[in-house]
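Taken together, the values in this text are just the output of simple stated rules run on the coordinates, not laboratory data. What you see is a predicted model; the values in this text were computed from it and never measured. Cβ atoms are built from the backbone, for glycine too; each structure is taken alone.
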Structure 1
Amino acid sequence: MAIFCDASTRLLVQGMGNTGRFHAKLSIEYGTRVVGGVHPGRGGQTIEGVPIFDTVSEAVKATDANASEVFVPAAGAADAVLEAAAAGLDLVVCITEHIPVLDMARAKA
């Protein structure tokens, strides 16, 4: 099995609502370098000690992040994955369930 994350991983958390906050906190406690969060409209704030940005591209420029985990509701999850890919992230892990199949087909392509 390949290892996708290691000590050099700089993680963004997309969707810093309740679930994203919970997992960001657990990741930090585990020792993961959580360098930023993305939550449109909350840029400039900090949540759980993590700086929040309005867009993934802003976050990548400011933090040099190289991975993201997505905690965005199903209706916007595919767009969040595409935004992370467009920002040049090497790894995007989407936790969201019940994403419409056609949305994910578009994201995969």
Structure 2
Amino acid sequence: MVAFHGTADPIVPYGNGRVRCCGGGALGAVPTTMANWAAHDHCDTKYTDVSLGMQVQRRTWTGCDGTSSVVLYSIIGGGHTWPGSIPIAAFGMTTTQINASDTIWAFFAAHPLQR
């Protein structure tokens, strides 16, 4: 599981809260949700945080079932945008410190589907 989320997302809150569109469903905090994914995949409960620049923090859970891992990219001050893409001011800050498309490709290349 790999996820990206802006800490200042104006539409889908990083912390507990209601989505500001699409029926306004309530969501738990992003770090808690990702820790739940890690538990689901039987990962180690401890994680590693690494700063990838001033705007990006990568949290990784390892020791998961098989060759799986769970990774959260938190975009500090980031909005509801795609990292590495064209900025859209109405949706908040877009980081260029990572490229989500390249990062996702590398993640799936490292974690091929097992049958």
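I have -11500 for helix-only ellipticity at 222 nm (-39500 (n - 2.57) for each DSSP H run of 4 or more, over all residues; to 500), calculated from one of the structures 1, 2. Which structure is it? Structure 1 accounts for this read-out. Here log10 I(q)/I(0) by the Debye sum over Cα atoms at q = 0.10, 0.13, 0.17 Å⁻¹ was derived from just one of the structures 1, 2, and that gives -0.25, -0.42, -0.73; the source is 1. Here Cα Rg over 2.2 N^0.38 Å, for residues 34-97 alone was derived from just one of the structures 1, 2, and that gives 1.01; the source is 1. Of structures 1, 2, which gives 1.7 when distance in nm of label points 7 Å out along Cα→Cβ at positions 50 and 74 is computed from the coordinates? It traces back to 2.
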